[in-house]
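Pasting the structures in now, so scroll down.
Rule-based calculations on the coordinates, nothing more; no lab input. Predicted, not measured: the structure shown is a model, and the values here were computed from it. Cβ atoms are built from the backbone, for glycine too; each structure is taken alone.
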Structure 1
Amino acid sequence: MPFVPVAELKGYIGKSLGCSDWVEIDQQRIDQFADCTGDHQFIHVDPEKARQTPFGSTIAHGFLSLSLLPMLMESIMIMPENLKMAVNYGLDSLRFIQPVKVGSRVRLQLDVVDVQEKNPGQWLIKARAVMEIEGQEKPAYIAEPLTLCFV
């Protein structure tokens, strides 16, 4: 992750941070997520039944796609220099636009929306995250994740 001086953080507002690497969403990842969450709806875990739906295959859980956010942000998200820790502070908004079919590749496109000093040494960075699906016009989701950084 790129580290920048605290004094330069606000200069990133409105700027694109680029895109993450592509990640393939395979059936094993979907099945593991189903096991972790207890969500075994057939559209996620039964390829034969899922072929009979309008999607034509199994699809990733929306929250599986969302759970990839920290991993995909890691290589592109700016962080203040002398960072002690960063924590997920939540989301200001989230819209699932299109399901991610098994075998698809996804990546994250990230922009900085806002930077605020919440308390001395605590910086809240709001981003706009778009999960792109390779070969698809519409994204999987658009979210506004919040990251609280302690310096």
Structure 2
Amino acid sequence: MREIASVEELKSLIGQEVAVSDWFQVSQDRIRMFAEATGDHQWIHLDEERCRKESPFGGTTIAHGFLTLSLLPMITESAISFPSAKMGVNYGLNKVRFPSPVPSGSRVRGRMVLKEVEEIPGGVQNVWTVTIEREGGDKPVCVAESVSRRYW
């Protein structure tokens, strides 16, 4: 876990890979729960038998792209802490791509590069390039430019 104690320390990290998260498993149960929560029941996520016969993604179900993206808070919290900050908030996304699927049962982790730090009233706005990779994969499964705010 990377601890960042101050705005000055944070600014010194611009352009660097700041942290790599723990590995997280994307189980079929997680995929099913995401489908229920979002109403996205497309067969490539849920129908294991049909995937074995018809899927272009290796014969298994795959996670929703937005499920992979929704792991960002968990990934970030497992890798970086700001012990002296009062709070952090998600401010949005600038860019998101899903270059490769996440087969059910895969493990993923995130690599965080700090792109920008801008001072705002009471804190800073950060832009992070987060690359989520799949264990054993040759391409990232998600690349997102994530914008967050920390209040000190």
Open item on the list: Going by distance in nm of label points 7 Å out along Cα→Cβ at positions 12 and 52, which of structures 1, 2 comes out largest?
Closed with: 2
Task: Answer label among 1, 2 for the case where helix-only ellipticity at 222 nm (-39500 (n - 2.57) for each DSSP H run of 4 or more, over all residues; to 500), calculated from the coordinates, equals -7000 - done: 2
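Which of 1, 2 yields 2.1 for distance in nm of label points 7 Å out along Cα→Cβ at positions 28 and 132, as computed?
Values: 1: 2.7; 2: 2.1.
Working through the options, I get structure 2.
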TODO: Figure out for me which of the structures 1, 2 the number 14.7, 45 belongs to, where Rg and Dmax of the Cα atoms in Å, for residues 92-139 alone was derived from the coordinates.
DONE: 1
